[in-house]
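Read through the structures below before going on.
Rule-based calculations on the coordinates, nothing more; no lab input. Because the structure is a prediction, the values reported are computed rather than measured. Cβ atoms are built from the backbone, for glycine too; each structure is taken alone.
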Structure P
C-alpha cells in the first residue's frame, strides 16, 4: 500500500504548491483529492471482497473437475483389473 501513500503525498505536495501560488483551483482540487483519497478504504474493502469471491469460485469450480478425475482414475483402475482378470491363462 506504500504506492498509494506515495501518490497521496505527491497529491498533497501539488496542492500545497497550488495554494502557495494562490491558484484559483487549489481549494477545489484539495476538496476533490480529499474525497478521492477518502474513498480508498471502501475501494480496498471491495477489492478484498472480490478477491475472496474469486478464490471461493475457483475452489467451487475445481471440485467437479477433481471428482470427475477421481472417477476416471477409478474407471481406469477397474478396467485394468478387469482386463487382467479376463485374460486367459497361458
Structure Q
C-alpha cells in the first residue's frame, strides 16, 4: 500500500470525511443501502488506503472486522464516497 498501515489518525467531521492517510482503517458502511436487507456481509467495510493511485475498501464479514470477503477499488475519492460513508 502507498499509505502506512497505522497512519496517525484524526477525528472526521462528517460522514464523508475520509479518504486520506489519516483515515486509513476507519469503519465504513454502504451509502443509501438498508443494512437489514440482503447479504449482511456486503454492508460494512474498512478504508484500506491508497494503493497505486486507487482507493481501496475492504468489505468484511459481519462481526469480524479483519476478515475480508472482498475488496473494492475506486479511481477517485469521490467515486468511493458515492458508495461508502463512515459508520
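Structure data summary
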item	result
At a computed 12.9 (Kirkwood radius over Cα pairs in Å), which of P, Q	Q
Label whose coordinates, when FRET efficiency 1/(1 + (r/R0)^6) of positions 46 and 70 (r between Cβ atoms, R0 = 30 Å, to 0.05) is calculated, return 0.25 (choices P, Q)	P
Winner on Cα Rg over 2.2 N^0.38 Å, for residues 14-61 alone once structures P, Q are ranked, highest first	P
Which of P, Q yields 2.4 [distance in nm of label points 7 Å out along Cα→Cβ at positions 30 and 78, calculated]	Q
Of the structures P, Q, the one that 2.1 was derived from, the read-out being distance in nm of label points 7 Å out along Cα→Cβ at positions 38 and 54	Q
Structure responsible for -31500, with helix-only ellipticity at 222 nm (-39500 (n - 2.57) for each DSSP H run of 4 or more, over all residues; to 500) calculated and labels P, Q on offer	P
